[in-house]
Structure P
């Protein structure tokens, strides 16, 4: 049993301004974040019907285990529940390319 998330093309009008502001506020408060995105994902759990969910993703200036754990801890301690719903998505080079192509970049340092 598992859950599959697939990033979809994200039209700007599908991103509520309040959610974009939450992502920007979170990114601004964490110096390690170099870019923040909001993207529409299709979530399929087990054999159930897929549904769409907005998620946030982040590019960081360092990706070693200590930085990733500190970032995740900060995300789950301080990000609002609606932002946490899509998970703590930290992007590697391949993931960043996909989010740049399909999601809405709402923050860049």
Structure Q
């Protein structure tokens, strides 16, 4: 079971992750049916989801982000955003998605069996 919490439009992060996986699954079935289902492929879908989530989250939080001071990297990543997912700004959660995507991609390449 998964538990997600959000504020504002933070739920869009979960939709982006699941949507990216669906798009990659449909692409795999439609255009490359001979490619076996491997972990690295799903890692790439998470990397793509991280990029989309960063862009969408930055857009949703742009007004508050413009008001927040940016003296340090911490000030850019952790601020009082109106749209949050798992208690952090939407775009900051993209770092966790990216890390999971890279880890899954590397693991899938190093250990190709599913």
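Can you tell which of P, Q yields 0.6 when distance in nm of label points 7 Å out along Cα→Cβ at positions 72 and 88 is derived from it?
Considering all the candidates, the number was obtained from P.
Ranked by FRET efficiency 1/(1 + (r/R0)^6) of positions 24 and 48 (r between Cβ atoms, R0 = 25 Å, to 0.05), structures P, Q are topped by Q, which has the highest value.
With mean projected area of the Cα convex hull in nm² coming out at 8.2, pick the structure among P, Q it was computed from. Structure of origin is Q.
Given 0.65 as the derived value for FRET efficiency 1/(1 + (r/R0)^6) of positions 8 and 32 (r between Cβ atoms, R0 = 30 Å, to 0.05), which of the supplied structures P, Q does it correspond to? Clearly, the read-out refers to P.
Here helix-only ellipticity at 222 nm (-39500 (n - 2.57) for each DSSP H run of 4 or more, over all residues; to 500) was calculated and came to -21000; which of the structures P, Q was it taken from? Here the read-out was taken from Q. Consider the structures P, Q: one of them gives 0.20 for FRET efficiency 1/(1 + (r/R0)^6) of positions 40 and 80 (r between Cβ atoms, R0 = 30 Å, to 0.05) as calculated from the coordinates. Say which. The correct label is Q.
The numbers here are math on the coordinates, done by the rules we state, and not lab data. Quick caveat, the model's predicted, so the values are computed rather than measured. Cβ atoms are built from the backbone, for glycine too; each structure is taken alone.
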